[in-house]
Each structure stands twice: as C-alpha cells, then as structure tokens.
Structure 1
Amino acid sequence: MSKSMRISEEFHEYIASHKRDEETMEDTLRRLIGGPHPEAVAGILSSETAETMRSKLDAKREADIAEKREMRERFE
C-alpha cells in the first residue's frame with residue numbers, strides 16, 4: 001500500500017539530488033532521515049528478519065567506512 005504526500009519542489013529537488021542510481025526516491029528519503037527508530041519497530045520482526053537486517057546494516061557501515069577512508073586518502 002502506498003501513500004502520497006505533498007512536498008515543495010525545492011525539497012523534492014533536494015531529495016532527488018541525493019538519490020543514488022540504484023535507489024528509489026523512497027530509499028533515498030529513508031536513508032536521508034535515517035529510517036524508523038529501532039524502538040518504533042521493536043518486537044514486530046522475526047528473529048531471522050532482524051538478523052538479516054543487522055547483517056545488512058553492518059555491511060553498509062563497513063562500506064561507508066571504506067568509502068570515507070578512500071575519499072580521505074584521495075586528498076592526502
């Protein structure tokens with residue numbers, strides 16, 4: 001189920017300017033706002049789903065660290 005919401009053209013442009021090639025606009029917005037707070041979804045996920053999410057988040061953090069390290073090294 002999807003919902004619509006009105007946002008200003010400027011805000012839409014801001015989100016679009018941060019959109020990565022492989023992302024949907026929803027993915028971009030979730031990334032920019034940090035997604036739902038863990039307490040808001042506590043207890044509604046199965047253990048298996050929660051573990052999958054933890055693994056993906058850990059991998060994303062590692063990729064972000066590597067990306068920042070690589071960028072920093074370019075400027076040294």
Structure 2
Amino acid sequence: MEGAIKTVVTQFLSSARGKESLGGKSFQKLIQSQLGNILSDTDSSSAVKDMMKGLDDNQDGKVSFQEYLTLVGYLAN
C-alpha cells in the first residue's frame with residue numbers, strides 16, 4: 001500500500017511540475033497516461049474539462065492534490 005500511495009503522490013507532483021495544482025493540459029496528460037485504462041473519454045478535452053469542473057471544489061480552474069485524491073477515492077470504490 002505504501003508503494004501505491006507513493007506512486008499517486010509522485011505522479012501528481014511530476015505532472016504539476018513544481019506547482020500546487022494541475023491546469024487543464026497537465027490534468028489531461030495525467031489522466032491519459034495513468035488512468036486511461038480505467039476512465040473513458042480521456043482523449044476528449046471536453047470530457048476532461050467536465051471532470052475537472054466536478055473535482056474543482058474551490059472553482060479556481062485547477063485541480064489541487066486534495067481534489068485529485070477525490071478522483072482517486074472515487075475510482076477505488
């Protein structure tokens with residue numbers, strides 16, 4: 001389980017490139033590369049934008065790590 005947690009954190013930080021949140025393109029690349037086998041429509045920018053809107057609790061147009069964990073938790077269920 002420690003390895004899985006480390007992977008989730010490492011992938012997010014790598015995609016964020018030193019920032020605290022992921023913008024649209026970074027989020028889509030992360031979703032495509034890491035969750036493309038689980039999620040459908042990862043190639044559709046409109047579907048990814050809709051997903052971002054659903055995760056973006058503070059409505060800043062970005063996905064923070066905490067908001068990303070919401071998606072991870074949803075997929076784990």
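FYI, it's all coordinate maths here, none of it is from the lab. What you see is a predicted model; the values in this text were computed from it and never measured. Cβ atoms are built from the backbone, for glycine too; each structure is taken alone.
Looking just at distance in nm of label points 7 Å out along Cα→Cβ at positions 32 and 64, which of the labels 1, 2 belongs to the structure with the highest value?
Structure 2 comes out on top.
Could you figure out which one of 1, 2 the value 15.0 for mean count of other Cβ atoms within 10 Å over residues 8-15 was computed from?
Considering all the candidates, the number was obtained from 2.
For Cα Rg over 2.2 N^0.38 Å, which of the structures 1, 2 scores highest?
Looking at the calculated values, the largest one is 1.
Could you figure out which one of 1, 2 the value 4.1 for distance in nm of label points 7 Å out along Cα→Cβ at positions 16 and 48 was computed from?
Among 1, 2, the structure yielding 4.1 for distance in nm of label points 7 Å out along Cα→Cβ at positions 16 and 48 is 1.
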